[in-house]
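Pasting the structures in now, so scroll down.
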Structure I
Amino acid sequence: MTTILIGLDDTDNETSRGTGHLARMLSRECERRGMRPLAVTRHQFLVDPRIPYTSHNSGACVAVASDNGATSATFAFDFVAERAADGSDPGVCVAEASAVEPDVTEFGRAATSRIVTMDDAFRVAQSCRVELRGLGGSHLGVIGALGSVGLRAGGNEGRFIDLPGLRELPARAALEDIRRLGIALDYGGVRREVSPNDPCDTLEWVRPRLVGGEPVLPLEWSEQRHAWIPVDRKRSRPLE
């Protein structure tokens, strides 16, 4: 099966659900169409007053496996266009993971630290033969859409906001229950005996980091809760 990456950004407005929520809807639609959902990741880009964005200037990438290549995911353009919030500037990028060239990843990395333009995005997409479309408004979302695909393919900058079974984890789970989802656990060098049956208080928010292309969850021991807890905490405004 071929791994397909679908990047999207700028699909929301001040009162709507975020782009991560729409990305998870898209992942479920891919599954309904016979593809296998792999993950949805969130990717943070530069926060700067010169850049217009709704909340935190982050994009999302949906990863699925398909027997029919990237063409099976091109429905995503219409899917996002029809569901993007009023006044948004959505963009979508579709690519086979194995065909994402280093220049696309470099574009994504550049967007995390400096201002890049829509012209830059379209130029990179065209030279690397990646399908990138603006779907409404100013089309500014093409930057985050392409950048999200690049960072997901790069494998080291992002956070998993969905994995099969991730959102079904109970508030208090055994470490082994988390590992079974394919998540590697990082104890941060804590000198403490670790058992697969040790409890993890998930704080109802488990969002592993993207490290080496895989989900990794940093944990720390909490004496107060007598359990492992995620190092990364939920922010005040839901991003997903």
Structure II
Amino acid sequence: MADAPFSAVTPPELVYRVGRGFDVFAPPDWAYALPDGTFGNRFDDPAAERDAPEEERYRVVYCATERAGAFGETIARFRLSVGLLAGLEQVKDEEPLDPELEGGVVPEEWRLSRRVRSTRLASGLPFVDLAAPETMGVLREELAAVAEGLELEDLDLSAVTGPHRRLTQGAARYVYGMTERSGGPAYAGIRSLSRLNPSWELWAVFHDRMRHKPGEVAEPIRADGPSLVEAAALLGLRVE
């Protein structure tokens, strides 16, 4: 039993990941880390801020229950900024706009450098359900100082699905440190819902607890692949 009353769940039979190269489920290389020691993602380890060495920090392997969710989470970066969208709306009022300028583009280079693959996650360790009230109750107490430092009125689901990386990374670090009575790790990672589409279920797996059995061979990402096209359409993107 873990030290805190988190709500825990087991992953579905299959999950999907979009990754670089052929080893899709490899954790990100430290060479790609930002100056703060993270990779800029929601549940990355923030321990570099206290000078923890790489061997004492975890990396995260981000997966999704559906292919479209795996694609959507990785191509959202190509959307036009809201500032640019506002400017385009103003231009539209003055003259017709070239349709190709109305949305962002998923570059061909991005597709060619990545693959998509499915795997079966082992059921040995559960995942913390981030959206559960029990989870929110624990995190609200444990991360109160972080929330106050961010000038948040409360720590709730909107906060942990929002843009505050210090908060979500702090939550992940706390989950990572939870242990069973035997002293072993309590959780494999975190289950959450996408902020882009709540029907996309996501699984953030701590890399040193990644126990899985990959499915089919990693597939090249085709411009006309149904799941990529679906995710791109939902996000207002076109695929090069």
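Ranked by volume of the Cα convex hull per residue in Å³, for residues 65-128 alone, structures I, II are topped by II, which has the highest value.
With log10 I(q)/I(0) by the Debye sum over Cα atoms at q = 0.07, 0.14 Å⁻¹ coming out at -0.23, -0.86, pick the structure among I, II it was computed from. So the calculation was done on I. Hey, relative contact order in percent (Cα under 8 Å, 6 or more apart) derived from one of I, II reads 34; which structure? Going through each structure in turn, the value belongs to II. Each of I, II could give FRET efficiency 1/(1 + (r/R0)^6) of positions 9 and 105 (r between Cβ atoms, R0 = 30 Å, to 0.05), but the derived value 0.25 comes from II.
Bear in mind that the values in this text are calculations on the coordinates, not laboratory data. Owing to the predicted nature of the structure, the values given are computational and were not obtained by experimental measurement. Cβ atoms are built from the backbone, for glycine too; each structure is taken alone.
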